[in-house]
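The structures come next, written out as structure tokens.
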Structure 1
Amino acid sequence: MAFAAVATLAVAAPFDDLEAAAAAWDGLRAAIASGDADAQASATADDAPRVYVGALAGLAAAGGAAPPPAHLAAFAEQLAAALANACVLAARSKNTAFVDALADAGAAPGLLAVMGLALPQRCYLGCAKCLHVLCASSPKARLDAVGDVAKQTLATTLGWCVLASDAAGKPDGTLKYRDRVLAGEVLKVCYAVAAGRRHDLKDAGAGYLLSPGEAPDDPAVTLIGVCLRAVLCGARAPYDVPPACLDAVNLLTCAPKTYYCWLVENGAVPRLCNLLEGILNDYVVENKYESPETTLPPLLDAFLKLCAASSKGKRQLKEWIFPPEADAVWMPKLAEAKARAKGDEALQKEFDAARIHPVDAPRYATRSLLLKLMCDLEPVTKRLVAELVWALCDEDADEFTVRCGVGNAIAFLQIKKLMPMPKPSF
């Protein structure tokens, strides 16, 4: 059996023949990926964590040797890939017992130690996938990931993936992808730690230690914040939504108010609006996302937090979604129609019927796509869109009703206990 081969090597001096060990781990990786039931069962069995952690410890020790042993890179790559497959399998099958046992055995420190070695990028990718599964499930793994060395390893890995370097070789804050996939996985790890620590500590004001902007005196956390801005605000084609941007938005939802203010002052709002346009196009127009509840809601949540943190950012966002030049066209017309209808029952009925729909919603405009989502079947998206428009309207029921239309506004205003429906004042 594939797992029996790696278990035997792990017990009996695995680093005497790294070429054979690499082949054994590659066999396990392939067997798990191909759906071999025996391999999958043994790879996530009760005794498997001990084998994996032992192999990681041996790899970290061998990687620190000078010169490193022959075939070490191939061994590291195949070990990380096999362990990643086992972790992903456990996550998909909801085998939390295996994940928790792996974390309790010390897998997270072992993986982070391996990521600190000079090894192939695919080895780092396998380690990051494992860390994501572990940190998404285990408080022990999350605690292991917030140590000083662990934070520095994750931050420098992310910085290498996404930041350009100056003449001295130091990151200069601008976007330059070296490895988009690895960047996405490291961002997933940071989000799993930041979001999970919030739950672990039972305190929304406590430090999560991998939230961007959370610890301005911590170089690692500061670097993560710089990387996050680079990913969110870097140049990209119109309507392009790179997967790493979606991972970055998830992490952004864990950031404190001070980080949102910093983003606003560093010109991030237009780039975030571009990202919103791309996601709306993919979701509403192209219908690309199989799980829409995991794509648009995080960005809407981030915009709500941005509005709460920065009045300047809120104003910029409102002007992007509801352009003042468009308001200057429809507002006088609405006022004129309202004045004509006064005292004329037929015109009043016509005026009231028109108010069922949004007053200004050109097809495919950002505001039109957003308002369309107020009738979406996905409840979280629908509620967050309404909350965002409500915030942009400064919680003014009249403006909210005019912009959304009575048909869209009525359910939300009932939730806010603002019925009967107010009449527009402009």
Structure 2
Amino acid sequence: MPKIRKTKADAGATEPKIKDFLDMIAPGIIKFNTDHFICGNTYRCVWALREYPTATDEQAILRHLGEKDGVTLRIYTRQVTAAEEKRIIHNAANKNRMDKSSTNDLQQTVTAESNLQDVVTLVSSMHRNREPLLHCAVFIELTSNNLDDLKLLQTDVLTELVRSKLNVDRLILRQREGFLSVGPAGRNVFGSQFERVLPASSVANLYPFNYSGKTDPRGFYLGRDKFGSNIIVDFDKRDDDKTNANILILGNSGQGKSYLLKLILCNILESGKAVLCLDPEHEYIDLAESFGCFIDLMRGQYRINPLEPKTWDEGGSPEDADAPQAFRQSTKLSQHISFLKDFFRCYKDFSDRHIDAIEIMLGKLYEKFGISDRTDFRSLAATDYPILSDLYALIDDEFRGYDKTKYQLYPQELLQEILLGLHSMCMGA
């Protein structure tokens, strides 16, 4: 039997071919149809922006497309030369003046007058802001796994464009040129066909990058603002737009006000701070029990003694004019007495004379219980402090034993008015 010899061509065909980078990134197939094309295992289409709004207050008008999955934006820009700029403005002004002078078509006249006003505004803004003009062309590539999903994506993108007063050319029978224009290494195959002359600020507004949020170095994430930017805020940090740590949450029912407050409370507790939450509707019972405990003051099981000194601010200084009066005192007892003056003023409409007399009575009451500025409050229990009934009894004794023959800082009638005002709170109904 004759021996079959292998030819050089057969031997070469069995050797594996080393693929280069272009072979690795190139799609397996590309087929261009009327309004879309198939690239590998995806269905795609390319659109070009044609019409732009004359004016808009919105920032980053294409930001929704930049954040949408399956959408790629390609923006071409080139600066307008001085000669081109002068010729473009001159031609636009002459054309609109000619259309404005036409008396046959009222709509054309009104449109021309509006366009001429836009040209005047553009020139004025360019002169004031030293803003150049740019040739700008925007192409949008939509990508999906199948044709049905591509049509749904086209509907969503078109809705966003109409909302921003933008119109597109679907590039019918020109998808190949669109593919070459939108690629990472592509070029503007259409030339000046879809280019529009826009101010630099308007061109910048077409890019999907925008920032309008707030980022503090030691802040925590709250959410996003209406422009989609992250809000990372530190309530303790003072800035030009945040002069205090107060928070106001506004919104309709069901919009997430309670959820946002729970998020803020969790972050504050995680930072090691103490939180006092007043919950009249018992919305935060689970949250409070998870982090510590829940106290229902409406059951009558717990009581708050307003006369027990609390630590409001350590190291208060009288020179701090921006701090509240209670925080300017240097000792714990002085701070608490200053707080009690505001407390009684909020309870009843006492005058300054009443508040001054109550302050004297409070000093006598604490002295009677052996409490002074030098007292070690850490050694005292809750039962070692006076209560409101003790204050009422002290004022009542002062009223009944009032001696008009001696020098007094306050009249007897003033003590009687204070007793009448404090009776319901100190002694009950």
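Comparing distance in nm of label points 7 Å out along Cα→Cβ at positions 49 and 89 across structures 1, 2, which is largest?
Details: 1: 1.7; 2: 2.3.
With respect to distance in nm of label points 7 Å out along Cα→Cβ at positions 49 and 89, the highest-scoring structure among 1, 2 is 2.
One of 1, 2 was used to compute relative contact order in percent (Cα under 8 Å, 6 or more apart), and the answer was 13. Which one was it?
Numbers: 1: 9; 2: 13.
This value belongs to structure 2.
So if we calculate FRET efficiency 1/(1 + (r/R0)^6) of positions 281 and 345 (r between Cβ atoms, R0 = 25 Å, to 0.05) for every structure here (1, 2), which label has the highest result? Walk me through the numbers on the way to the answer.
Numbers: 1: 0.05; 2: 0.30.
With respect to FRET efficiency 1/(1 + (r/R0)^6) of positions 281 and 345 (r between Cβ atoms, R0 = 25 Å, to 0.05), the highest-scoring structure among 1, 2 is 2.
Consider the structures 1, 2: one of them gives 4, 19, 25, 21, 14, 9, 5, 2, 1, 0 for P(r) over Cα pairs in 10 Å bins from 0, in percent as calculated from the coordinates. Say which. Please report the intermediate quantities before stating the final value.
On the way: 1: 4, 19, 25, 21, 14, 9, 5, 2, 1, 0; 2: 3, 12, 15, 14, 12, 10, 10, 11, 8, 3, 1, 1, 0, 0, 0, 0.
Matching structure: 1.
To which of 1, 2 does the computed value 36, 18, 16 (semi-axes √(5λ) of the Cα gyration tensor in Å, for residues 193-400 alone) belong? Show your work: numbers first, answer last.
Numbers: 1: 36, 18, 16; 2: 49, 22, 17.
The read-out was computed on structure 1.
With distance in nm of label points 7 Å out along Cα→Cβ at positions 265 and 353 as the yardstick, tell me which of 1, 2 scores highest. Write out the running numbers ahead of the final one.
On the way: 1: 5.4; 2: 4.6.
Answer by largest value of distance in nm of label points 7 Å out along Cα→Cβ at positions 265 and 353: 1.
Which structure, out of 1, 2, was helix-only ellipticity at 222 nm (-39500 (n - 2.57) for each DSSP H run of 4 or more, over all residues; to 500) derived from, given a value of -12500?
Numbers: 1: -21000; 2: -12500.
Checking each candidate, the match is 2.
Computing mean count of other Cβ atoms within 10 Å over residues 121-128 gives 24.0 for which of 1, 2?
Working: 1: 24.0; 2: 13.0.
So the calculation was done on 1.
With mean count of other Cβ atoms within 10 Å over residues 41-48 coming out at 20.2, pick the structure among 1, 2 it was computed from.
Values: 1: 17.5; 2: 20.2.
Answer for the origin of the read-out: 2.
Readers should treat all values here as calculations from the given coordinates under stated rules, not as data from a laboratory. Since this is a predicted model, take the numbers as computed values, not measurements. Cβ atoms are built from the backbone, for glycine too; each structure is taken alone.
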